[in-house]
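> Pasting the structures in now, so scroll down.
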Structure P
Amino acid sequence: MIVASFIFFMALFLGIGLYAYLHSHHSHRDYLLASQKTSPWLAGLSAGATSNSGYMFTGLIGFSYLVGLPSIWLVLGMIVGDFVASSFIHRRLRAVTAVGQAETYAGILSHWNGTDFRMYRHLAGFVSLIFLSTYAAAQLVAGGKALHVLFGWEEFVGILIGAGIVASYCWAGGIRASIWTDALQSIVMMVAMLMLLVVALDSVGGISAAWAALDAVSPTHMNLIPSDLEAGSLGPLLFGLGWVVAGFCVVGQPHIMVRFMTLDRPENTNKARAYYYAWSLLFGLVANAVGLLTRILLPPDVVFDAELALPTVALDLLPGVLVGVVIAGMFAATLSTADSLILSCAANLTDDFAPEDRLPLFIVKGGTLLMTLVALAIALSGDQSVFTLVILAWSMMGAAFAPLITVYALGGRPNQSLAIAMLVSAVACVVLWQMTPELALYFKGLLGFIVGLAVYLIGSRLGLTLRKSDAVEATNPTVYRD
C-alpha cells in the first residue's frame, strides 16, 4: 500500500505537468513566463510550494529536532521579512516584466530603468547558475533521503527518480507545468504535514503532555533564545533579525519571484500574496510543531539522521497508505522547488548569456535538460546536509539580488558599475560569513544584504547613478507607485 499510494501521487504530478504541454503556445515567452496569464491562486500556491521546499520536510524538521523552540524564529522571521518586502516590490516587478523584453530575473534587473546592463546581466546570470543549481541539487538529495527511509533504497535512486520526473514535465510544459504541478503539490504537502501533526500529538498524549516532555529535554530546549546565545547580548537580536532578513531575501530568489512575474495582471498581485502567505504561515507553523514532536518520538539515544526524522516517525505511527501520502508530500516538496530552480537555471543559461537575438525554443528546452544533469551531478557528488546547502544558496541569492531590487522599487537608479559593486560586495560578505564558524547560528546573508544597501548609498553619494540621458524609461510612472 505504501508503494501504491506513493506511485499514484507521482503519476498524478507527472500527468498534470505533461498535460500543461497541451496548453502551451510553443513560444519562448510562454515557456519561461506562461504568457503572463497565470491566475492569482495558482501563482500564490505555486510560490508557497516553491518557497517551502524539501528542506521543510528534512532540514527544518532536523533543525527543530536539534534546536527546539528557537527554531520557530526561522518560520516567523522569514514570513515577516517576506511580507514586508512583497508589500512594495512584487507589483512593481510584475509591471516592469510586462513592458520589458527580458524574461529572466537577471534580465529584468539589468533592464529595469530601460537600460541594458549587459555586464551585470552576465555576472548575475553566472551567480544564479552556480547557486540555483546547488539549491536544486539539495532538493534532489532531500527526495533521495525520503525514499531511502521508505524503501531502503540507496539515496541515489531517489535522486534519479526526482530528476527524471522534473526533467520530463519541465521540458514539455515549461513554467506553466511547474506552476500547475506546484499547486497540486502544495495541497499534498499540507495534507501530509497536518496529518502527521494530529497523529503525533495523539501519540504523545496531547498538547500539554507534549510541552512537558519537550521542556524536560533540557533547561533551554523550549526557551525562545537558543542555548548557544547569551541572553542580554546582541546575539538573540542578530539571530531574530537574521531570519527576518532571510525572509526579505525572498525577493532575491529568481525561482520564487518568477511566479509573480507570470501573473495575469499587476492588479492581482495582492490576491496572489494572500494565497501565498496564508498557505506559507500555516504550513511553516505545522512543520515546526511536527519537528518539535519528533524529539519526543525519537529520543537522542536512537541513532539516526535528524533530517530523516519525519519519514522515520511516519513509518512508526501511520498505516501503509498514509505513509505513502507523507512520503509523496516530502517528494512533492522537493519537486516543487527543483523544477522551478532548473527552469530558472535554463533561462539563465540560454537568455542571460545569449546573443541579442533570442535562441530557438528547442535550445531553451535543451538547456532545461542540461541543467537537470548539472543538478543531478552535484546531488550525487555532495555530502552536506540539505539544510546547509539550502541556507547557503538562499543566503547567496538573497544577498546578491535583494538589495538591488529593493533600491529599484524605491525609485533608485544605480548605474551598471554601482549595480555590479552591490552584487560583488554582498557575495563576498556571504563567503566570509560562511568561513567564520562563530557565526554559524545566524543567517549567512545578513551582512551581505546590509553591505549591498550600504554600497548603493555610498555610490549614490559619489554620483554613480543614472542621468535621464543614460536610459530610456521603459515604463510609465505607475510602475513605480501603487
Structure Q
Amino acid sequence: MGGFFGIASKHDCMVDVFFGTDYHSHLSARRGGMAAYDPEAGLQREIHNIENSPFRTKFENVFDEMKGSSAIGCISDSDPQPLLVRSRFGTFAITTIGVVNNADALIKEYLSTGGHFNAMTGGKVNTTELIGALIAEKSSFQEGIQFAQSVIEGTANILILTEKGSLIAARDRLGRIPVQIGKNEDGYCASFEQFAYTKLGFEHVKELGPGEVVKLTADSMTQLVEPGKEMRMCAFLWSYYGYPTSNYEGINVEAMRYRNGAEIAERDLAQGRSMEIDYVGGVPDSGTPHAIGYANRTGKPFARAFIKYTPTWSRSFTATKQAERSKIAKMKQIAIHELIKDKNLLFVDDSIVRGTQLRETVEFLYNNGAKSVHMRSACPPIMFGCKYLSFSRSTSDMDLISRQTIMELEGEEGFKYLEEYADGNSERGRRMRKTICEKFKFDSLGFQTVEGVIKAIGIEPCKLCTYCWNGRE
C-alpha cells in the first residue's frame, strides 16, 4: 500500500521528515522517496528502490544532498514518487497513496491531448503522475484536487509540496485510509500514521475527514475543502495492516486486536467448541495480539511456539515471486521445541488470503512434533480482492483460498452463495471450512465474522468498508 509524511517548518526539517517517513516502512518495501523545498535550492527530489535495502540506508546521505524547511517523504508499493509536476499554478512535488482503477479511461477522456505518460514495467501507468496531471488540468490546487477526487474510481490520498514551501494534504473522498495532522512550535505536519509525528514531538491536531483538504504552512493550517459526510474506512487496517501503535478514527490497532481475539473466543465458547489446548499462539507478527485476546478470554495459556527471524526480512511479501516469498517465510520460522512437541496448539492468524504460507507453517509445526494444530482467522473469509487499496499481490479473486475452495466444491455455481459460504453455521460454510482443514491439516478452523470485526473496532458499520469480505462497498 504505502504511506507518506511531510512537514512545513520554520527551520530545516529534513531529519524529522527522514524519521517520519521511515516510520511508514511497515506499509510497503518497494520504493522510497523524498522531496524538499529550500528558498535558494528550490524543489529537490530523490527516489530509491528499497526492495533489498531499507529506506533508512538508502536515504542516509540525504542530509548532504538535500535541504529544506518544508519536505515530504513516501514509502510506495510500486510507483516511483514523489514526482515533480509543472502546472499553470506553479511546479509542485506530489506523492499519493491508493489505487486508480480507471486510469486508461481518464487519460483518454481528459489527458489524451496533453502529452504522454511514461509507462512503467508491464505498461502500467504511474498513478501519482496521472493524479498530478489531473490536478494540473485546473487553475488551482483546490479545484484540481476536487476534480481528481471526483473522477477517480478507487482511492487517492494526496500530499503536495508547493514551490513556495507550503503543504497541501487531501484525504480520499470516502476516507478509506487516514491523513493525520500534527503541530509543534516550528510548524505543521501531515502523515498517514499519527505515531510517526508524536514520536518526533508533534502534538496531534486532527484526522482529516473524508475528502477534506488542508493547506499547511509553518504558521497555519487552512481548510480548503470541508469533509464529506459519507465515510468508508477500511476495516482491514485494524485487523492486519495497521502498526500496533497506530490510531485510526481514534481507535488503537493493538487494543482492537485484543478485543477481536476475545470476540472469536467468545463465539467458540458459546458454540461449545471445547478443545484440549495446551497453548494459544499468534501467527507472527500481526496475529499475536488477536491470540492474546483469545487466550485472555478462554484462560488458556499464551505462548510463542515459534519466532520469526526478522532483522533482514521484516515482511515475506516484499519478494515479487511466490517461490521467493515461500522460501523467505520458511527460513524466518524458528521453532521453540519445548512449546511444540506433543502439544495441542491453537493459532490465530490475522487473515487467511491465499493460504500458501499458512500451509507451510502448519507443516513446520507438525514436523517439530505438534500433536494437533487448530486455526482461527481474525478476519472473515476473504471473498473479493480489494479494488480500493493494493493490500495484496493477488491479481484475481481466484487467488483467494476461499474462492478456490468454493470452485472445487461447487464450480462457478457456488459463487452465487458466497454469503452462505462465509457463514460458518450454514451447510455450505461448514463444507468450506472442512475442506480447508483437510487441505491444510488443521484439526479445526474458525473465521471471525464481519459483525465481530465491526464490534471489535467500535465504529458504526455504515462508516466501514468490508468489501473484501462481503462485497459491500
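Readers should treat all values here as calculations from the given coordinates under stated rules, not as data from a laboratory. Keep in mind that what you see is a predicted model, and the values were worked out from it rather than measured. Cβ atoms are built from the backbone, for glycine too; each structure is taken alone.
> When mean count of other Cβ atoms within 10 Å over residues 212-219 is calculated, the result is 13.5; to which of the structures P, Q does this value belong? Present the calculation step by step, with values, prior to reporting the outcome.
Numbers: P: 13.5; Q: 19.8.
Label of the originating structure: P.
> Where does the value 33 come from, among P, Q, when relative contact order in percent (Cα under 8 Å, 6 or more apart) is the thing being computed?
Numbers: P: 33; Q: 12.
Label of the originating structure: P.
> Next question. Where does the value 43 come from, among P, Q, when percent of Cα pairs over 30 Å apart is the thing being computed?
Numbers: P: 43; Q: 47.
Working through the options, I get structure P.
> Starting from the value 0.70: which structure in P, Q was FRET efficiency 1/(1 + (r/R0)^6) of positions 244 and 276 (r between Cβ atoms, R0 = 35 Å, to 0.05) calculated from? Let's see the in-between values first.
Numbers: P: 1.00; Q: 0.70.
For FRET efficiency 1/(1 + (r/R0)^6) of positions 244 and 276 (r between Cβ atoms, R0 = 35 Å, to 0.05), the value 0.70 is produced by structure Q.
> Thinking of P, Q, which structure, once distance in nm of label points 7 Å out along Cα→Cβ at positions 20 and 36 is computed, gives back 1.9? Don't jump to the answer; show the numbers that get you there.
Numbers: P: 1.9; Q: 1.4.
The correct label is P.
> Please state which of the structures P, Q yields -24500 when helix-only ellipticity at 222 nm (-39500 (n - 2.57) for each DSSP H run of 4 or more, over all residues; to 500) is computed from it.
On the way: P: -24500; Q: -8500.
Derived from the structure labelled P.
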